[in-house]
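Peer 1: Quick heads-up: structures coming right below.
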Structure 1
Amino acid sequence: MAHPYHHALSSVKKWGGTVDNFMAVHAWFDQSKEITADFRHRALRHHAEGIFMAETIFGQTLTLSTGRIIPTRWVGEQHVKEDLGFIPSFADWVKAIRPEPWMGRSERIEALVDPHHASPVVEVS
């Protein structure tokens, strides 16, 4: 797996500036390696929605040390394409996750916590 530094070097080659201009964005995409240290970490941010999330965190544009301004989205797209070859949707990742029984287990707690929740009517014959 590529290190954020190498993604940042690729960004410098593409748009100019310095590695430091790009490290925060690339490190953010790969921060999920703290959770799982294999390719599955990418499911968290390596998709179209993750790229737009990066914009909300880092701003819509980056100003490089050269003064050039580039869209943050370009950097996110570059990162994801370098790792996956294309930009998947989050739905693409979800389709690849095998459902397990524990994932859908939930108790209906409305009647226990909401005093205004109507209790089911029990008919007595």
Structure 2
Amino acid sequence: MSILGIEPDNAGRAAEPEVSGKWAEIIFKPDLMSEDQITIGVCFKQTENGVFHYRLAPSLDKLCALYGHDHMEQFRFLLDCAKAHFSAYGDSLSLTPHIIIGWFRPACGVSIDEILESQFERMVLIARN
């Protein structure tokens, strides 16, 4: 609403980014010999404090169609290890050659959750219905 031709400060502008940092894919390499790779999550590292945030696919069960049932227990184990590792160490230590963090790229948004959700929906095909 404007009064006497005075526009509000935020008229016609998008919300200012409140969070900035860099994001990357979390990549799963089920077979190191074949060099297959699947994006299983995304991460975000804040600029101001370096805090690491991540979101991983809840399951890798869809990989059963490609790799068979024999490997699913190992895939579940690796996903559980990744969750524990990223919670404890962020991106400061390497986990395994099977799960890596891709190239970081700049990102900013209204919230960390908004950035993670947006990138997750776009990049993590294995989590789609």
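Peer 1: Given a value of 37 for relative contact order in percent (Cα under 8 Å, 6 or more apart), calculated from one of 1, 2, which structure does it belong to? Please list the in-between numbers first.
Peer 2: Values: 1: 21; 2: 37.
The structure behind it is 2.
Peer 1: Right, something else. Who wins on Cα Rg over 2.2 N^0.38 Å, for residues 39-78 alone among 1, 2, i.e. which is largest? Show your work: numbers first, answer last.
Peer 2: Working: 1: 1.27; 2: 1.60.
Largest value of Cα Rg over 2.2 N^0.38 Å, for residues 39-78 alone: 2.
Peer 1: Quick one: volume of the Cα convex hull per residue in Å³ came out at 168 when computed from one of 1, 2, so which one is it? Before the final figure, lay out each step's value.
Peer 2: On the way: 1: 168; 2: 128.
This value belongs to structure 1.
Peer 1: Computing FRET efficiency 1/(1 + (r/R0)^6) of positions 47 and 63 (r between Cβ atoms, R0 = 30 Å, to 0.05) for each of 1, 2, which one ends up highest? Please report the intermediate quantities before stating the final value.
Peer 2: Working: 1: 0.70; 2: 0.30.
If we compare FRET efficiency 1/(1 + (r/R0)^6) of positions 47 and 63 (r between Cβ atoms, R0 = 30 Å, to 0.05) over 1, 2, the biggest value is for 1.
Peer 1: Hey, helix-only ellipticity at 222 nm (-39500 (n - 2.57) for each DSSP H run of 4 or more, over all residues; to 500) derived from one of 1, 2 reads -14000; which structure? Don't jump to the answer; show the numbers that get you there.
Peer 2: Working: 1: -14000; 2: -8000.
Of the options listed, only 1 reproduces it.
Peer 1: While we're looking at this one, here's another question. Given a value of 13.2 for mean count of other Cβ atoms within 10 Å over residues 55-62, point me to the structure among 1, 2 it was derived from.
Peer 2: 1
Every number here is computed from the coordinates shown, using simple stated rules; none is lab data. Bear in mind the structure is a predicted one, so any value in this text is a computation, not a measurement. Cβ atoms are built from the backbone, for glycine too; each structure is taken alone.
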